[in-house]
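What follows are several structures.
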Structure 1
Amino acid sequence: MPPHRPDTTDRPQDAPYAGLTPEVVLDALDAVGLRGDGRLIQLNSYENRVFQVFLEDSRVVVAKFYRPARWSDAQILEEHAFAAELETHEVPLAAPWPLNVDARSLHAERLTSLGTTLASFATEAGPYRFAVTERKAGRAPEVENPEVLEWIGRFIGRIHAVGAAGRFAHRLTLSPASLGHEPRGWLLAHDIVPPDALPAWRGMVDAALERVAAAFAQAGALHTLRLHGDCHLGNILWTAAGPHFVDLDDALTGPAVQDLWMLLSGNRAERQRQLGAVLDGYEQFMDFDRRELALIEPLRTLRIVHHSAWIARRWKDPAFPIAFPWFESPVYWTEQATRLRDQLEAMDEASLIA
């Protein structure tokens, strides 16, 4: 039978960045007084489009153009405000710069201010919202070194100490419903899963989400706070001064363990050692509720379900079939059912101890 292709006809834009040419990027920055010298490099990012831009005054900036319709203006500005708050407390990350219309620019009339740090630039293909930060370089952290993990733990503890001092009004809240049941329902409603793989996948996802809900219920009422939200090692850059995060695009409200569990890998003994090192650093700035350790595997399960829906929702963006060519195959969904079965077993195991 032919490969099963996701039905994405309800999506408003099949090619959301078709009009975002290098000229548009440079013109948008020119409209806020940041004049490029013609050199720009597109950086790795599936969700948004991110460019390193060299300016005439020898500075180098990073311009992020947000995926249309993903976040509201209020959600993006709340992310920016959190970054600025962290920067005020000397937490090392790049907070978005204020963007002011430069009346001298030939492109000033195409710019609309959406807030202090967010602007929209008009093109024939539609407006593009963007923000600008200082470029911060770095390399991947050497997580085999427990001192590096402890340092990262201290860094996350500092983020959480600031995050606990306020609340998000517009960003998402992590829950089995938001990261599990909603994407599951969307995948089924849009007939994304191939018929041959559907019974096995649906049976496993339903059983896994039932186990996730039970784990959250057993953990009880946990303290939630403002989080980075997508705290994996690919989002951490290391310098001689220590770690810093790339950005806060997935910032949300949730339990602290959401920003810790993605740092752990390997067999149980290895994860146990890594967790100990991370918490040694973390608890220098924040207390950690041990009940949250029981959510590590449930959170991993939610990420598996959410990731499949994320790819499906972006499928008509030309970058996604190139990056995930195996997504159309029924084999992918059979493998997902197997991963969810493995997660059922993992959720039955005793949680890590710290």
Structure 2
Amino acid sequence: MLLLTRWFGVTESDADRSVSTEQADIKAIAEKSLLMQTNAAIKQRRSLCRGTHASGVCARAQFEVLDVSVNRAAGLASRLARGIFARPDAYPAVVRFANADPNINSDFKPDVRSLSFSVDLGRSGAAGEGPLRQDFSLQNAPTLPINDSPAFLATVKLLTASNPVAGLWSLSFKDKLKVMRTLALAELQARQAIKPYQQLRYWSTVPFRHGPADVVKFSATPSRTNSARPLQKNNPKGLQDELVRHLKEDSQMSWFDFGVQFLDSSKMTYWGKKRDADFWIENASVDWSEAEAPFHTVAKLTLLPNSQLVAEASEAVYFDVTGNSAPDSKPVGSINRARWAAEVASRNARIQKRGRQFSSQDESGRPDS
């Protein structure tokens, strides 16, 4: 079974990872992602919008960092208290709930759902220095179906091919297997029960630095009290409209426990075998078992009433987990290195299409990518 998963793309070491070709792969991924974004607009006879997560709703929220020392051993509390989680505080945030597909579909089409949000740390950052905001991007599946940059490139090559059969045939045998695995995992993730956005659990799916030594993943778990009315399945915007209704009408707003999960290679296993830290970082499609590496709640994300952003403001919203993070909170791993270039290219194309030039820095000097 281990040999089979390696053939299908899970890598054991740098020897399996084509490290020398990664930069070329990343450039090609960005180019193909732009083509996929353009093709989606042409197919649906609409203007260019987000390259992925095309359809969604933006609102305001509060991100409350908790006192991580409460009822915890000193060693664990010290590990948790890093970056934005170093001290208790409350910050304004902007959230976006969305469907993952690059096409604007009915909310009831099988799909992965996402929760992205940006935390405003103030003019001088949470600790008096560093970034002015911290961005997070999560979806309602614990892993990505795309394992790494070679699998990413092979998949977007197929998805942008004018003839899918010829596109698949043009791939190497190993790349064919990677694409088959990616598409199969994506289909499984999309076939979850459809529930209101505010009642889903979300995961970061990919790892991030957490201080100088640790690597973590994130999760947002909905409160059991998060309310919703029965979804109107004859409404193609049923999920979005239910969230808007919730923001306007319900007396108690939905909230999520926000947790971090430490990479602990001394306890985590894959097919019963322990792996080094790089294995867990570089294979985005491999799950970190919560039985072996539990999540620890460090914050609370609460939606604010009557806070839906108007269309123009929503269109200007973007999330960048690489550009908007402190050095010791940066994402790590092959997929994160690859997707940043694709996301920046997609965002630039979208903004420029709307008649606005997107520079590499805003007036504050913060990277705008």
Structure 3
Amino acid sequence: MSQAFQFDIAATDGTARTGVISTPRGAIRTPAFMPVGTAGTVKAMLPGSVRETGADILLGNTYHLMLRPTAERVDRMGGLHRFMNWDGPILTDSGGFQVMSLGELRKLDADGVTFRSHIDGSRHRLTPERSMEIQRLLGSDIVMCFDECPALPASRDRIAASMQLSMDWAARSRDAFGDRPGHALFGIQQGGLEPDLRAESAERLQAIGFEGYAIGGLAVGEGQDAMFSVLDYAPQQLPVDRPRYLMGVGKPDDIVGAVARGVDMMDCVLPTRSGRTGQAFTRRGVVNIRNARHAEDPRPLDDECRCPACRDYSRAYLHHVSRAKEMIASMLMTWHNLHYYQELMAGMRAAIAAGTFPAWQADFHARRAEGDVEPL
């Protein structure tokens, strides 16, 4: 691994594992959930508030920051950490996800991708080399290879061609990344739902050599059962002594299932996006605070949670400000969701370390199955 970037596994319980990724900007406790700060901000949260939830690392988005305010401007302002006032580690995705999600606004070829900006229609070119340059200008601690993946379902031929292209781009990303002590480059395994293509991808990535490895091409329409069927083998195809990052996942039960199968890192917009639409993740499952049943409920959202939303406000108040579309609703609900996600990760880390992860996992599912508290 690169100088000052190190991964140490402290304990395992079955295939689940807990440890620490050490970086010059601080330690990342694993399993880790990364809140998504797409455009240099975790929506509705101050950086200090995100830190208070227990987050060790944030995710930024290469494509969006490339368009606005531009990577060059962020660099002139001292880099993304200083620009957004976050002193911990930052991982930036490569722009590869937008190759899929913005399919109508891009043209793909063997060298890279040409985008029309979703903001103003201006043209922008992303290649493995340009993605590495943008992420260098942003100053991210963990850099992702530029890749391409199809939404699922897709034909085997389409998945195979995509995987081959991504492996070519991985080699180019590695060359363009260069020697950057203290910074890490992660390769991204592709191959859809095909075990042999996943194995070939893993072999090619390991031949190139990376500080960490991501499992890409999931949470793109295949459903949880199919995703778990891939995670039953894909993490084990990757090096045991490197971090394993499942990209774009997910719901709490997705995360717990992924950790049980050997995943170390995850990210998803779900807790922040759901918070802005009145959905809360709790130990008893999902609560829609806008439902009329909460209008005169004096109880907290989750009586075991110590986030500000649960500690200081009633369900009735959260219902009111959410229905009234007050900004404080997004702030409080997002804080709660991120707090819950980080409590989830802390609980798994402790259970794996204690060798009690199967019991913890059974209790997690049992509590969710009980459902929300009865209306008053």
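Tabulated values for the structure
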read-out	value
Distance in nm of label points 7 Å out along Cα→Cβ at positions 162 and 266 from the coordinates reads 3.1; which among 1, 2, 3	1
Structures 1, 2, 3, by distance in nm of label points 7 Å out along Cα→Cβ at positions 290 and 322: label with the highest value	1
Of the structures 1, 2, 3, the one that 2.0 was derived from, the read-out being distance in nm of label points 7 Å out along Cα→Cβ at positions 74 and 330	3
Structure from which 64, 56, 35 was derived, Cα extents along the principal axes in Å, options 1, 2, 3	1
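FYI, it's all coordinate maths here, none of it is from the lab. These figures come from a predicted structure and were not determined experimentally. Cβ atoms are built from the backbone, for glycine too; each structure is taken alone.
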